[in-house]
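What follows is a group of structures, each given as structure tokens.
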Structure 1
Amino acid sequence: GEFVEDLAKIFKPDSKTQFELLTTDTVRSRRTLVYEYTINIENNKSGGVGLKGPVFQSSPAGEKGKIWIDRDSFRVLRIEYRLTDIAPTFAVKAVTKTIDYEMVDIAGDKYLLPIISDFRGTVQNGERRFESRNVIRFRNYNKYGSDVTIVEEDSEPVPDEKP
């Protein structure tokens, strides 16, 4: 999904992401290294900005942000970024996003998943500017499953079980 893609594009070789160690910090009681990163517009193949409406519009964009890496587990705990180099004629003027990740237990296994996302965007429509914010908190992850039986068409009918 979107939150995995936000994380994956930072590390894709095609993104040619530039990293620079910025500082140290603590996130949810974990010691982290904070890196500043940049993805230039020409390398941000899976990035950019879109605008939903009667006709979907999109524009390429670069990305500049920070990434918090757990010093012990080397897992990403947070990414924060803003889009850069958005075409001046495009209606979207600014986009920022922060995503916090954590190891989440699902059916006894641990997975690195988002726990909160904070998206902010600014859109220009004529002389008016609109700002929006969307905060998503992820809770109660569950594993869902089912049992499937494949029955061939030429096989004998399976008798109903009697109680």
Structure 2
Amino acid sequence: SILGSLIENVTTTSLRELDAAQLDDFMANKADVFIGNLSRMRIEAQRNGAIFIAVTQQVKSYSIAPEDIRGITYAEERRMLEEKLQRDGTLNYREAVMLTHTRLMDALRKWATEENVPLVDGIRALDQRRDTLVSRVHLSPEGNRILAHAIAEQILAMKCSEN
């Protein structure tokens, strides 16, 4: 069945280890697609009279126990995964996804700077409270409050600079 093959694909992909070459293939073109999608959203927002504000996103790889993740920054987990890849030669799927995500966030920051797009650093806003990640990317109510506060600060700063 279609559902059965989808589950098998997700399961086997999620459980396999990726070496550096496979990781490069896994990451190939993802940043270009991501930035292309953001550019289209920005154009659509402008077309409708809205201001587009980009936000970096926290993520975790599940390599750190939930009770230990608070206070371990996104950059520290990235460094741990890069060191693991250097040392062991492989990453599991979730680790590969996080490392891919870090490259997407690097591309987002670069694009926002080059295109003069307002950017909220959601990663920094949540770095000391990564325990608010209830899944790989989804936040608890407290995490949402922290992120909303960071976004509100950006909006207010933009509003003040207009006056």
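We did not get these values from a lab; they are worked out from the coordinates using the rules stated. The model shown is predicted, which means the values in this text are computed figures rather than measured ones. Cβ atoms are built from the backbone, for glycine too; each structure is taken alone.
Here relative contact order in percent (Cα under 8 Å, 6 or more apart) has been calculated and equals 31, so which of 1, 2 was it run on? Label of the source structure: 2. When Cα Rg over 2.2 N^0.38 Å is computed for each of 1, 2, which one produces 1.43? Traced to structure 1. The greatest value of FRET efficiency 1/(1 + (r/R0)^6) of positions 76 and 116 (r between Cβ atoms, R0 = 35 Å, to 0.05) among structures 1, 2 is that of 1.
Consider the structures 1, 2: one of them gives 15.2 for mean count of other Cβ atoms within 10 Å over residues 100-107 as calculated from the coordinates. Say which. Attributed to the structure labelled 1.
Can you tell which of 1, 2 yields -2000 when helix-only ellipticity at 222 nm (-39500 (n - 2.57) for each DSSP H run of 4 or more, over all residues; to 500) is derived from it? Derived from the structure labelled 1.
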